[in-house]
Structure I
Amino acid sequence: MIDEPKQGTVANWTGSTLEKTIVGTLVSKGFQLVAYRDYTKSPQSYGEELLLRNVPFITIYGHNGTTEFLLKSKKYNLNIRIEAKWQQISGSVDEKYPYLYLNCIEAMPESDIIIVIDGGGAKQGAVNWLRNATANQKYCCDEQKRKKIKVMNLTEFLVWANNTFR
């Protein structure tokens, strides 16, 4: 008899599927997928339409953190950090939304951030809280430090990508 995979293993698989969908979508739009660490070693070796993976930043706690992607486009004049969060069953991912939000407004250096959240397993009200917090930035800073943070489900992200990269 084969053992059932543990809940954490399943969560990693499903989260990986979300990331692969984001990658597939953006690569099909002409972006080159590159590991951030490789890019920083020789940025001149790559083009100007890039999807960088595993992009570091210093968190609000002063620790090293990473984000799934940084979308860099000269053609579209974009520099967008992309966070991907999948929660298919109840768990603790949605409890980390306030931490994610504070990192977006206080720690991530980019002005434009997209958070792709899907899976249908978040606690009732959690995604709406994050959408409202990012739209209003009510826990944020002064007007000059405000960022453009979009919270999207996967379908909304695909529509955004199709409309943006024509």
Structure II
Amino acid sequence: MIKHKEQRVAVFVDVQNMYHSAKNLYNARVNFKEVLAAAVAERRLVRAIAYVIKSEAQDEAGFFDALEKQGFELKVKDLQVFMSGAKKADWDVGMAVDAIKMADKVDVVVLVTGDGDFVPLVAYLRENKGCLVECVAFQKSTSSKFIEAVDDFIDLGADRSFLLKRRV
């Protein structure tokens, strides 16, 4: 896929998806600064949004601050805990709505997630909005249908610069 510096890019990051993939696959954390650089690929960044879940974790505030300093706008949602003890934490609908709202202002939508639930969004953005859609994620934990649907895919597992060692 041809990428050129005049393309306007919006980046939407499913932080929970990336966090858990890096932890489970590599026992590491994601280097979101490098992920953003790869997603933008020296093109014109219009907006970068990181979708996070607030869970009262010990170092959460510091992590959120670091994301903002790296150039991300944060969208925060509280972790839902149900009476049964089950927990729910996802931003799928919010990310999809924001991508659709931004589609008329950009040439390229970059989804940083491996979640196959975004395949219909990819089709809509390509067919109805004329956007190129790219995915940045770990191939080992990304839906194969999602990889097939997008115009370009960057495998974060192929380059260790996208990972930070976990603190022990």
| note | Ranked by Cα Rg over 2.2 N^0.38 Å, the structure on top of I, II with the greatest value is I
| message | Matching task: 19, 10, 8 is the computed value of semi-axes √(5λ) of the Cα gyration tensor in Å, for residues 100-155 alone. Pick the structure from I, II. | response | II
| said: Comparing I, II, where is relative contact order in percent (Cα under 8 Å, 6 or more apart) highest? | reply: II
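Quick note: the coordinates plus some simple rules give every number you see, no bench work behind them. Predicted, not measured: the structure shown is a model, and the values here were computed from it.
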